[in-house]
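S.K.: Given below, in the form of structure tokens, are the structures.
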Structure 1
């Protein structure tokens with residue numbers, strides 16, 4: 001196991017210990033199974049690594065640990081082959097820390113990092129897993145069917161119920177979030193409106 005992933009997990013544990021919202025969403029096991037990772041880089045990963053606007057007054061350690069581990073990570077290509085388009089795929093970045101493709105595995109939860117540069121729209125999508133976005137750095141607007149949009153910065157969080165369509169928009173700032181899943185984690189995110197958002 002790479003030392004950078006151990007350092008990252010230590011930062012995640014520190015953040016969990018200090019954040020009741022994370023603890024309420026899921027338990028972070030004391031012991032995690034380890035598994036091999038095949039590094040796979042994508043262009044958006046380079047954007048995250050070089051973005052100097054990811055402000056994070058209280059979570060810089062976690063932000064920097066996700067970035068430090070990024071060269072060893074298996075970056076995901078969730079929407080490859082969909083209508084979402086190359087422009088989005090070149091700019092949206094996600095890798096798994098706990099779960100398939102990540103260095104650690106747990107039975108009842110998954111953990112990822114998501115990065116979006118400024119001026120990017122992540123269209124409405126849904127998945128069976130319940131989800132918590134915990135903003136580490138920057139700022140983004142979160143949209144969810146049946147709710148008013150909300151703009152969140154570091155230390156804020158938003159909960160997405162199972163199969164509730166939701167979307168994310170960055171404006172003048174990039175953002176990075178730790179994303180947690182629980183429940184049915186076998187189904188990847190699906191675009192809610194395959195022919196374009198309603």
Structure 2
């Protein structure tokens with residue numbers, strides 16, 4: 001794994017300087033204009049719309065705001081970091097991974113996979129890479145994972161990364177205006193699996 005632009009982060013609300021991480025077949029970096037169309041195309045997928053909080057319907061303007069406003073604001077505030085997961089040779093967008101709630105003791109991982117990259121292990125590998133980076137570069141001590149009960153794809157990714165599934169929280173999350181039961185898991189630094 002290669003990391004460029006290593007940085008330090010003092011308290012959970014300091015600005016986080018964008019970094020780029022190359023891990024074998026994957027390259028993680030903050031998305032830019034080149035990814036807007038692929039984000040828009042990926043977020044037309046019914047599964048992404050069902051299991052995440054992306055706007056419905058998802059317009060190109062939503063992809064532009066996500067890439068050009070929401071993601072840079074997260075990095076600059078130090079509250080969230082989001083990476084585009086790209087094929088390291090061709091540059092194609094495969095997924096998005098990120099950590100939210102960086103200002104809390106236990107940040108939360110989130111991810112989605114483009115339909116054209118599913119069942120290839122890219123999100124598990126990218127998620128493990130992200131977690132290793134957060135533990136090492138940011139000094140995070142524990143990462144949490146939450147998913148609505150029934151989201152077996154997200155659960156499979158979390159367990160492949162090394163998360164311990166801790167149970168079900170009743171009506172813990174609000175998704176599209178409704179309270180939903182939620183699976184919860186956690187990951188400690190020594191538990192991240194090496195995935196390729």
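S.K.: Which of 1, 2 yields 23 for relative contact order in percent (Cα under 8 Å, 6 or more apart), as computed?
M.R.: Source structure for this number: 1.
S.K.: Kindly point out which one of 1, 2 the value 1.00 was derived from, the read-out being FRET efficiency 1/(1 + (r/R0)^6) of positions 14 and 62 (r between Cβ atoms, R0 = 35 Å, to 0.05).
M.R.: The correct label is 1.
S.K.: May I pose another question? Comparing Kirkwood radius over Cα pairs in Å, for residues 38-85 alone across structures 1, 2, which is largest?
M.R.: 1
S.K.: Out of 1, 2, which structure matches 33, 25, 19 when Cα extents along the principal axes in Å, for residues 102-157 alone is calculated?
M.R.: It was calculated from structure 1.
S.K.: Taking mean count of other Cβ atoms within 10 Å over residues 166-173 as the quantity of interest, name the structure among 1, 2 where it is greatest.
M.R.: Checked 1, 2; max of mean count of other Cβ atoms within 10 Å over residues 166-173 sits with 1.
Bear in mind these aren't lab numbers, they're just calculated from the coordinates by the rules spelled out. Everything quoted here is computed from the prediction, not taken from an experiment. Cβ atoms are built from the backbone, for glycine too; each structure is taken alone.
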